Structure 1
Amino acid sequence: MIYFDTAYIAKCYLDEPGASFVQSLAEEADGLCSCEIARTELFATVHRHYREGRITRTQLREVFALFEGEEQDGVWLWLPVTSALIQAACDTIRALRVGVFVRAADALHLQCAKEHGHVELFTNDRHVIAAARHFGLTARNVIP
């Protein structure tokens, strides 16, 4: 089971740079998981592509239908956002040095991966990659 953040989940459904590398990794994996917040982040990402004219309304509906179908088929294991997870993320952020940049949703992804026994997560998000070590994780990017 491998952990994808939303940047990588989006590449499973949208024609973005590096998508083919991420899709190959996903196909080879023995399971895919992420923090449940990624569901909302993905919908917002897909809608942003629609709003910016990168996909049509028909494509928007197709992406949502494909994603929801794969959810029903068990492609994605969603790890819950709990009060304990939020508190642990807050505690980690509280202890960060002054120069460390971390966004709230990224902290939830990182803490979630850690709390569910992952030692690495997959992303191409430079901020997640930089913050991962502060959560005791390694961030891997398969996109050259």
Structure 2
Amino acid sequence: MKLAEALQARADLKRQINQLEYRLTSNALVQEGENPNEKPGDLFKEFNKSLEEMEKLIVRINLTNSVETVEGKTLTELIAQRDVLKQKIATYRNVVNEASSNTSRATRTEIKVLPTINVESFQKDIDRMSKQLRELDNKIQEANWTIELK
């Protein structure tokens, strides 16, 4: 199984587990004299089995990510780099959006509000980092489809 297939299976399992949790809570209470739509005991068995599968899959994915390398870095390192870069871009965008917002003044005597950063320079940094993020994500995705799961 390729790493990408395992990641898809993990996403499917996560959806399944969330659905089972919903079904469990929906059948946790019934009116006296009524029966639940589904048996909680059966749902718990399925829920626990899915969690066991999820745990095994996560271990294999993490093991694969920690030993497989792309251009001298493990997939774990590349994923961490990607996650940090996403956070950095998001923060830069928020700051640029705030600094770019125009504040209107009704009269000349009102306080003038000015940006504390060079918006144009920060926007160029965002564009550069966004390109870097796309390239990094492409490397990770390519590796996911070529590397066998451990």
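Just so it is clear, none of the values below were taken in a lab; they were calculated from the coordinates. From a predicted model like this one, the values you see are computed outputs, not experimental measurements. Cβ atoms are built from the backbone, for glycine too; each structure is taken alone.
Once distance in nm of label points 7 Å out along Cα→Cβ at positions 8 and 128 is computed for every structure in 1, 2, the highest value turns out to be that of 2. Where does the value 4.6 come from, among 1, 2, when distance in nm of label points 7 Å out along Cα→Cβ at positions 40 and 136 is the thing being computed? It traces back to 2.
Comparing percent of Cα pairs over 18 Å apart across structures 1, 2, the highest figure is found for 2. To which of 1, 2 does the computed value 30 (relative contact order in percent (Cα under 8 Å, 6 or more apart)) belong? Source structure for this number: 1.
When distance in nm of label points 7 Å out along Cα→Cβ at positions 16 and 32 is calculated for each of the structures 1, 2, the largest result comes from 2.
Which structure, out of 1, 2, was Cα Rg over 2.2 N^0.38 Å, for residues 48-111 alone calculated from, if the result is 1.60? Among 1, 2, the structure yielding 1.60 for Cα Rg over 2.2 N^0.38 Å, for residues 48-111 alone is 1. In this comparison of 1, 2, the computed figure -16500 for helix-only ellipticity at 222 nm (-39500 (n - 2.57) for each DSSP H run of 4 or more, over all residues; to 500) is attributed to 1.
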